[in-house]
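Below are structures written as structure tokens.
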Structure P
Amino acid sequence: MITRPAHLPSGPSPDVIIVGAGLAGGILAGQLAEGGRRVLLLERGDHLPHEAIPGDHLRNHRLSLYGDNTSLDPAGHPRVFVDPTGREHLVPPHDARHQLNAYTVGGGARIWGMQAWRFHPDDFRMASRYGVPADSSLADWPIAYDDLAPFYDQAEHAIGIAGDHFGDTHAPRTRPFPLPPVPRSPSAAWLARGAASLGWSTFTPPLAVNTAPYQGRGACIQCAQCIGFSCPTDAKNGSHNTLLPRALATGRCTLVTRAQATRVLTDARGRVTGVAYVAPVSPGSATLASHTVHAPLVIVSSGALESARLLLLSSSPTHPHGLGNHSDHLGRHVQGHYYPIAYGVLPPGVEQTLTGPGVSIATTRFNHGNPGIIGGAMLANDFVKLPLIFWRQSLPPDVPRWGLANKRAMRDLFRRGIDVRGPVQEIPSPHSRITLDPTVRDRHSLPVARLSGTTHPETVRTAEFIRQRAEEWLRASGAERVWSWPPELKFSAGQHQAGTCRMSADPSAGVTDPFGRVHGHDNLYVCDASLHVTNGGFNPALTVMALAFRTAAHMLRSA
């Protein structure tokens with residue numbers, strides 16, 4: 001006999017269970033609920049209002065020295081990180097080696113920097129364009145840009161993206177952005193002149209922010225505390241304030257927070273039947289209980305590392321190595337983005353205005369077509385920095401980090417410091433992976449994620465090329481001085497984590513089919529950046545959203 005958990009409403013069982021209420025999960029919930037499906041949405045984090053996401057400058061998702069501002073019970077959710085020398089480290093969530101994503105309804109979009117780029121058409125065909133480097137797992141996507149273009153368009157208008165339709169020409173479009181671009185700062189205008197002297201075209205990058213009132217919410221007030229924190233006026237856009245409220249308004253979506261999925265359930269034949277999870281016995285209770293819920297369809301949407309971990313945890317006699325691990329691709333090909341950065345000092349008469357968001361100029365000249373280099377990156381200026389982050393990251397290397405000289409440098413340089421950076425298209429490696437640790441357990445006695453390997457050496461070459469272009473841009477613009485540090489081979493995931501459940505047309509080449517359905521299972525899907533075969537030379541959030549709209553449309557057509 002199946003009993004219904006007390007925190008679920010009475011009535012028919014759900015048609016679909018979604019594990020994870022981040023960018024993709026909220027979109028799936030909205031589309032499927034409005035399409036008539038009964039949806040159960042499980043979220044490990046809490047449904048945090050703005051005031052419950054602290055503005056602590058030492059504990060946030062931009063600088064997590066002592067913790068972050070969204071995680072519940074961080075001590076209960078460590079990971080094991082294996083460094084390139086083979087040494088193991090038990091790392092808490094605020095340690096950068098943990099590769100933490102935000103844990104709250106809305107996921108990373110609650111605290112993100114809002115860059116919402118389409119991938120370049122060549123990002124979907126990297127192997128065909130460049131060949132496959134030895135010991136890499138570089139491959140083409142099983143879909144092309146044209147397959148995703150209508151859903152990029154849908155995401156931009158449903159979520160609300162501000163952009164420069166005429167300047168942003170790296171990917172074909174059929175209609176303008178729904179919102180005008182963010183204002184260009186004086187330092188961005190200074191960078192534009194430098195780029196023009198080099199013959200580089202620039203434009204205002206697309207951001208998921210209301211630059212004008214949109215969909216019943218107000219415009220950005222240009223506060224200087226965007227990335228790492230929630231938006232005080234709810235002008236920063238994601239699925240949490242667009243598609244998810246629509247899902248809940250239908251009455252067909254039930255959201256359960258503080259619900260940690262422990263495994264995807266299967267029957268004796270290996271068919272997926274539902275999800276087991278741990279959640280409070282009632283809303284607001286501190287007492288946790290184990291629950292099971294069954295549905296004809298399950299979607300895993302927990303981020304690349306946790307989605308792979310859940311599928312690995314869901315082993316059974318018929319799937320001894322985890323669900324979707326039929327070809328040993330599950331958990332492999334972990335990617336994030338290297339971010340080579342060039343720092344500089346603005347000349348007299350040019351200062352940072354310290355009005356947000358800060359990112360207001362970019363070039364896509366170096367995403368592809370770089371001689372002898374595989375892929376490339378978009379380059380842009382950075383968000384407004386907190387003074388503490390500037391002190392830790394952006395002071396010239398010869399400036400003391402304490403004392404009177406440091407104070408004088410901070411007074412002089414805080415408003416004159418500038419940097420240019422870009423997310424490098426990484427070359428995936430099968431050795432960069434997540435597995436289950438054999439000894440360490442989380443608070444629910446589940447094996448924690450074990451992170452090991454590095455990205456491919458070609459990624460380092462690409463990152464070094466982009467670092468040099470960033471320095472070149474600052475020098476051409478007239479920076480008083482320029483400095484940077486060369487990239488090194490490392491494990492890379494971070495908040496742009498991707499690749500652990502890559503899609504493929506051939507079941508032997510990946511985990512899911514081109515719509516995110518796990519090979520060999522007709523009712524189990526994955527939908528987040530873990531599907532990405534490659535992660536582009538851009539921030540991946542808009543691609544995550546477009547894939548969610550595409551997957552939802554496929555499910556509604558197929559029912």
Structure Q
Amino acid sequence: MFSLMRSLLSVGTSFLTTRTARKLRDGATGVPAQERTLASLCTQLAATAYGRIHGITPDITYSQFQARVPLQNYEGFLPYIERMKGGESDVLWPGHCNFYAVSSGTTTGVAKHLPVTDAMLEHFRKAGLDSLLYYTARVGHTGVFRGKHLFLGGCTTLHRLDESREPATYAGDLSGITALNLPNWAEKHLYEPGPQIARIADWPAKIQAIAERTWNRDITLLAGIPSWVLLLAEAVEARASSGKIRPSHLQGVWPNLECFVHGGMPISPYMDELRAHIGPKVNFHEVYPASEGFIAAQDSESVFGLRLMTDAGLFFEFLPMRSYHSDNLAQLGPLTVPLEGVKAGVDYALVLSTPAGLTRYILGDVVRFISTDIPRLVYVGRTSLQLNAFGENVVEKELTDALVAVCQRHGWMIVNFHVAPLFNDTVGGIRRGRHEWWVELRPFTAETPTGPVIAAELDVELKRLNNDYDAKRAGGGLEAPHVKLVMPGIFEYWLRTKDKWGGHNKMPRCRSDRAIADELAQVARFSADA
């Protein structure tokens with residue numbers, strides 16, 4: 001029976017891969033798919049309290065949708081979500097919602113409870129499978145489906161929101177919710193690390209349990225956050241060691257490992273170390289997931305960006321960042337553009353309408369299209385996590401690219417970093433100061449890093465990457481950056497104090513205030529800057 005199911009899986013994925021490859025070659029399918037998605041969503045939204053309040057009808061046009069439905073952030077939806085959690089039906093989406101994903105709260109530090117309806121679960125299942133088919137279409141074979149897929153995801157133990165209310169409602173990590181709702185065939189024939197280990201909440205314990213279970217299994221795909229994958233690689237390699245033979249990377253333990261799926265954070269700071277620990281022949285496959293929806297996946301070389309998933313159930317709009325003001329969302333609805341109106345090279349705030357009822361939802365992410373004939377984009381940063389204390393308009397991607405370029409030149413490996421403004425004085429009502437970088441590097445490198453060397457090279461890189469930064473430096477409004485090299489464990493300590501150690505939690509890379517930097521200063525010890 002097992003071999004029969006494997007054969008059926010191979011035949012089915014081969015057929016789907018051929019169909020996906022054909023679809024991906026045609027860039028003209030995106031706009032019609034988005035038009036169908038909006039019509040389908042509005043048909044459902046018309047039967048909800050939110051839809052009736054905002055005049056959503058099954059035959060609404062896009063221009064009417066723009067005019068009637070306001071842009072909202074999470075706080076705007078919170079009263080409706082509370083009604084849903086209280087047991088009310090047909091609020092944001094038809095029916096009752098049983099699950100709520102607790103987001104990591106990267107921007108505000110405050111966790112969100114995001115509704116995960118049955119339709120939303122179907123979206124995640126379809127988008128997840130499609131993202132793997134993008135990979136098989138890209139490499140030209142379906143070998144990745146011949147073994148197990150190891151997902152380093154969140155805890156599947158959910159907590160009940162109200163013990164006394166029926167039907168029951170649960171909250172937890174999105175990856176845990178989706179793991180509990182996998183199709184039977186995927187759970188039985190693909191999914192690792194199995195239900196018992198998936199319930200473990202303690203991340204170091206989970207890493208060890210996964211290593212013990214999987215070191216001698218046929219793993220063909222590995223997915224997870226880079227920092228945790230590195231720890232898993234060390235644990236698996238240690239468990240697989242015997243006598244004088246010690247595998248130098250995961251491919252030495254799992255010979256059929258061919259794909260590493262990553263997303264949710266820029267991988268460039270970890271690329272060299274990941275390549276060394278995972279294996280030289282493993283393909284890297286990037287995806288763009290969020291708790292609110294699955295947005296894009298790699299369909300070509302990574303330098304070309306990620307393909308927008310236009311037919312997976314989400315309707316996308318794009319608000320030019322030059323028009324974005326977080327305190328004036330109610331007036332910004334008419335300024336968005338659908339997919340057919342985007343331009344390459346422009347930074348947009350991403351707006352989603354989802355089958356969870358989050359309609360015209362400001363995700364908080366900033367994206368930039370690399371191409372529009374085939375809709376491919378890159379993640380740039382967060383709307384609320386940018387460096388603009390001095391009018392320099394530096395985004396997360398530019399900070400990451402600059403630090404990676406500097407460290408690659410010297411053979412240094414990045415563990416974590418954060419950038420904040422350091423204010424010196426105010427002249428004529430204009431703030432003056434510099435960027436303060438908090439950087440943790442992997443120890444024991446051939447060339448010893450120092451703050452001044454890194455700072456000088458970062459300055460050169462940012463001038464090259466960002467014209468506003470270059471102008472501020474040339475005009476004296478922004479001084480040269482200052483780099484603090486922190487001792488190992490500082491960022492881990494900060495994340496633990498915020499209950500953000502493990503899972504899909506991420507370190508905020510920058511802020512235009514010193515909220516995080518001042519907290520780091522309370523616990524950090526620095527290497528010599530000279």
P(r) over Cα pairs in 5 Å bins from 0, in percent, for residues 227-330 alone gets 2, 10, 16, 16, 15, 12, 10, 7, 5, 3, 2, 1, 0, 0 when computed on, of labels P, Q, structure Q
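Identify which of structures P, Q gives the largest calculated value of relative contact order in percent (Cα under 8 Å, 6 or more apart).
Values: P: 22; Q: 13.
Result for relative contact order in percent (Cα under 8 Å, 6 or more apart) over P, Q: largest is P.
Determine which structure produced the value -11500 for helix-only ellipticity at 222 nm (-39500 (n - 2.57) for each DSSP H run of 4 or more, over all residues; to 500), calculated from the coordinates; the candidates are P, Q.
The structure behind it is Q.
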Which of P, Q yields 3.9 [distance in nm of label points 7 Å out along Cα→Cβ at positions 27 and 515, calculated]: Q
For the read-out volume of the Cα convex hull per residue in Å³, a value of 163 was computed from one structure; give its label from P, Q. Q
Given a value of 24.0, 72 for Rg and Dmax of the Cα atoms in Å, for residues 171-482 alone, point me to the structure among P, Q it was derived from. P
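Once distance in nm of label points 7 Å out along Cα→Cβ at positions 123 and 147 is calculated for every structure in P, Q, which label goes with the largest value? Can you show the working numbers first?
Values: P: 1.6; Q: 3.3.
When distance in nm of label points 7 Å out along Cα→Cβ at positions 123 and 147 is computed for each of P, Q, structure Q gives the biggest number.
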Given structures P, Q, which gives the highest value for FRET efficiency 1/(1 + (r/R0)^6) of positions 75 and 379 (r between Cβ atoms, R0 = 25 Å, to 0.05)? Q
When FRET efficiency 1/(1 + (r/R0)^6) of positions 267 and 491 (r between Cβ atoms, R0 = 30 Å, to 0.05) is calculated for each of the structures P, Q, which structure yields the highest value? Q
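Bear in mind these aren't lab numbers, they're just calculated from the coordinates by the rules spelled out. This one's a predicted model, so the numbers in the text were calculated from it and none came from an experiment. Cβ atoms are built from the backbone, for glycine too; each structure is taken alone.
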